[in-house]
1. One of I, II, III was used to compute distance in nm of label points 7 Å out along Cα→Cβ at positions 102 and 238, and the result was 3.1. Which label is that?
2. Suppose helix-only ellipticity at 222 nm (-39500 (n - 2.57) for each DSSP H run of 4 or more, over all residues; to 500) works out to -14000; of I, II, III, which structure was it derived from?
3. Where is mean projected area of the Cα convex hull in nm² largest, in which of I, II, III?
4. Of the structures labelled I, II, III, which one yields 19.8 when mean count of other Cβ atoms within 10 Å over residues 182-189 is computed from its coordinates?
Structure I
Amino acid sequence: MNQPSPSFAKENVEPSAPLSQNKTNYLVLSAHDFRSPRKAGMHFIATELAKLGNTRFFSLRYSMLSRYTRDPRLSLDDIANRIGIYQGIECYLWKTFIHPFNTRRSWLRPLEHLLFSWYARGRNPVLRQWIREADVILLESGIAPVFFDLIKELNPTAKVVYRVSDDLGTIQVAGYISTAFKKAAPRMDTVALLSKAMKDGVPADCPAVFVPQAIDHTLADKGDPSPYGPGIHAVSLGSMLFDPEFFVLASQKFPEIHFHVIGSGNPRHPNYGPNVHVYDEMPFLQTLPYIKHAKFGLAPYANANLPIYLRDTSLKLTQYEFFGIPAVCPHLIAGDYQTRFGYTPGDADSIAKAISGALDYRPTADRKTVLNWQQVVARLLNPQEFPDTSMSTEPVLTAGGSR
């Protein structure tokens, strides 16, 4: 079938404005949107790319189904399928009638495969134009690798960089994505791992390098004033593998501590103590004072299937490390980090011991150095110029966090 699917009928078919010919053209393919309030690593990478050349951010895996998955891009729904410019970056949120997903049903595999195959053809005029005009294409782990064949068809000379922020098996992507990645990885220019613990999750013959998590170092000046009143305050950010039971137990053990839960994606638990303060998701910069002025940070991950690489890839733990506050998190994520205090999920006494350790923590001068985003982008684009990207040596600079 050569005609576009009817689900694309309302998409923007107007071409983008001409790009400057004396700059490098960058394209980011991601399941995030650069304009959404929730910030992930790809947002900061795109910001740095925009300093180097023309940058476009194409947002994937969004459809009518997204309203049922608490997708953080729902606030952008009215501008889907239209090119927009935000902070100097061209953005496009590709909304289809339905997007492919892992059905987790063996009897639905043929339909699932058909849906992914249809999606991977990229029958979107903006996507195709942006691929053709790109010099460097950055793919985020997840669905983006299914477009590798399309990229090579439309623009065989484009440099392709794949950033592995999650192991595909851990996040349980569909088999179609895993197969597409395994086929494409050896032909990519760079496969950048946020943790060396991810090495077993990528093909042995792919060009794997180590490029850790990062943070914008200018944020240190943007964390004032304190949003807190008197007393001891602890903060939790984000919704990934969120464990509300932690706060049920912690609030009972430490009624004198104020626990601030930001953007967990969960309503207030009926058994939370009055010292647990629940907030909706807030803009990234607005969260900084909550981190900077907290006594300690929290990464209350549920115990089920925690990947070991999370200790190296978590953005919120990187933020805690950067601001010099200790973190309370499950033992597996604490690892051998001196700034982290581990506990066993569901064990009240273990949680109490970890929090007590964080309360007694005093900063030392040997905290791990966290890369800034400029340093990360330099390594993504030219890893051969940095010895610390080698998978066979210990990194010179390492991120000190976990998501």
Structure II
Amino acid sequence: MSNTALSSTLASALAGDIEDAADMAFTDATSPVQANARPVPRISIQAFCETADVAGAAQVAADDRRLAKAHVAINMGGCDAAGHHFASNPTPNLIILESLAKRAELLAELDRLAEHCDAGTKVIIVGHLNDVTLYRDLLKRGVSEYLVAPVTAGQLMESISNLYNNPETDPVGHVHAYIGAKGGCGSSTICHNAAWMMSEALKSNVVVADMDLAFGTTGLDFNQDPMQGIGDALATPERLDEVLLDRLLTKCSEHLSIFAAPVTLERSYDITPESCESVLDVVRQNVPFVAIDLPHTWMAWTKTVLLRADEVIITAAPDLANLRNAKNIVDLLRQTRRNDSLPHLVLNTVGMPKRPEIAVKEFEAALDLKAAAVIEFDIETFGQAANNGQMIVETNAKAKSVPALRQLALALAHREERIEKKPGLLERLKLKR
């Protein structure tokens, strides 16, 4: 394949004008790690590295949830190894090349590699020269992006994400997975109230997906009795589209809808990770926020949903069993989600009379995790809300848990609440003048 052909097939991936290259900033190690890379579609990626640092960053990126659908192969050897490999093998959707060469040598290596590139292949170069002239020359040859080493896994993920996600389209919705450290600790209640708070505070659409198909309480908590819901979607995930999704959702307020569980014991539910992924992909393409109410059970699909969520919320009561289970979940998330933020810990029913408890500070110290919300025991308000099919703030707007739930909702959306201060006496006098 000629240089001109390579340029024509790859130039469409460029985000800016070639003439504006001098005005574009290089990506370097001083930039903060980007955590907002969007999930990448099912593509094949082959990386050819010359240093262990870049190979390590590529491996960390390959293990990240955002590249879970992609097939990634990491090789050593740089441009020469890539040329020999693709001389007898088809090129993938994306090639990542690291080169230690100077400008002229690097351009010559790419010219030789271009002879073996298939149409539609995108190329990311990781170089060791911060040179605008080189950057322009690479863009003219159709290279999609040039990163200056050293690079981080976050930078690689963001670069790949930008190539395969249209920046002009609406962003993919964020998935928040709620799980209880122990059965009955109130994870569903926290999930429903935080999702409702988010929809009201942000005036943004939120869907609550109840994955406890046999015993889910979403319908009860929102005082709804839907005939259809998430069970129908999981039964035939290939049929789910925007039109069918709209029919299966139950609208509870202007901005909140529920994907209710069937709550029937007449049949068993054999959920697969693939069906969950397919259904949630459709939902997140249509709403900004998806709150997943996970049951307290450990299956392959539960683990997959938990590990691939954008944010994880662990609800626990302050006792030993909850502490042990919460620690196990936190340790798993720390090990497998190294490029994501830590999970959000919610301590629920704190201060229950006559119940021996682990102090909040001791609980936090054991997990090495600060609690995002501490919900005090309030059986009257929570019990009345559950029996009436209402949210806590609807039952008692002055309940102590309301500010904590609101703060949790805003933290999950990465928003800060703006508190408008009332003008003092001097300010009021000035206004009167």
Structure III
Amino acid sequence: MAETKKNNLGIIIIGAIIVIAAIFYFAQQQTKVGEKQDIKIGIILGFTGPIESLTPAMAASAELAFKEASDSGSLLNGSTITTQRADSTCVDSAAAVTAAEGLVSGGVNAIMGADCSGVTGAIAKNVAVPNGVVMISPSATSPGLTDLADNGFFFRTAPSDARGGQVLADITKDRGVKSIAITYTNNDYGKGLADVYEGAVKAHGINVTVVTSHEEGKADYGAEVATLAAAGGDAVAVLGYLDQGGGMIIQGSLDSGAFDIFVLSDGMIGDSLTDRFGDSLNKSFGSLPGSMGKGAGLFGEVAKAAGIDSSGPYTGESYDAAALMTLAMQAGGSADRSVIQSNIMSVANSPGVKIFPGELKKALDLLAEGKEINYEGATAVELTDVGEAFGSFLEKEIKGGKFQNKAQR
């Protein structure tokens, strides 16, 4: 009898342990997925200014990822994301900082953006980093941002122009250009890209006839075009923005007959340029970050279903930036600013299950189960140790008055 009581007591103790362990496990799971809430995310892009024709699709692509995560019902126990847009202007750092301050004071947990390199650096230094707010830029490419003192709060899904300038130079060589004039927009983006590009084309044996800067927002660019024309060359590299200075320099060059071949940086590639000049640009070419892989194709399908034109620059990078934010929250079990920051790298890189556009619910569910993911996204995301994309590039050419993909570099 005593032995029987002892055995029964042992069974009771074991059962109690199992129950306690189960309660602890489920409590931990509840903690992991967090409390249901409405999470605020800022989107700051140049809705006015020299790339204003590009930013609506970029913003819509980011909002697509946020909506996908919200609609899944799997984000932090059914939490949803509300976005708030702000205008970086692309070129006015003071205005961009003020706009970003409005987002932060409004309680955003993270910022998707900014876009142009100068305003991005200004927002990071003056607003995001001091307030411990993660920024993920889909399009700021200046090499100077690599060494930004960001305390780990700045990331970018676009690669640096340190590689982009080399790729554009390689394409220029492959296209048979023997001499070239270079004009660049006078800011962090333009100067950084021009320095890399000039050095790379010279290394290829291409004669650089002149390197000159131009300012944005002028009414007339006759003097700049005259300087380029006097120097001459097989082509002119326009490293700037399609909706202002860069577009005006192309206009002046075509009108005067100075050039009919234009080498275009990423900020010059968009439908507004070909809509404006059409077949006149049929000899021209350029490059921008992008991919022709599985993720790019899937993103194109997801975006099309949502009524978004994903053919423009940095739409895939914008979706990916937004997706990384949502996945980082889930990985850390919270939408707190510091939690987002500490989990970006783990969801972006291997090891883990590969995740593509349209698969955010799958990723969120895996993370809630404590499993690892490797977000590939639209642009084959892989971040360096400083949080910027290694990146691949698309070689673009204009045929029939339209931009077309020629190859992935």
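1. This figure was derived from III.
2. Working: I: -7500; II: -11500; III: -14000.
The structure behind it is III.
3. Numbers: I: 20.5; II: 27.7; III: 22.5.
Comparing I, II, III by mean projected area of the Cα convex hull in nm², the maximum is at II.
4. Working: I: 16.4; II: 19.8; III: 24.9.
The value was obtained from structure II.
Quick note: the coordinates plus some simple rules give every number you see, no bench work behind them. Computed from a predicted structure; not experimentally measured. Cβ atoms are built from the backbone, for glycine too; each structure is taken alone.
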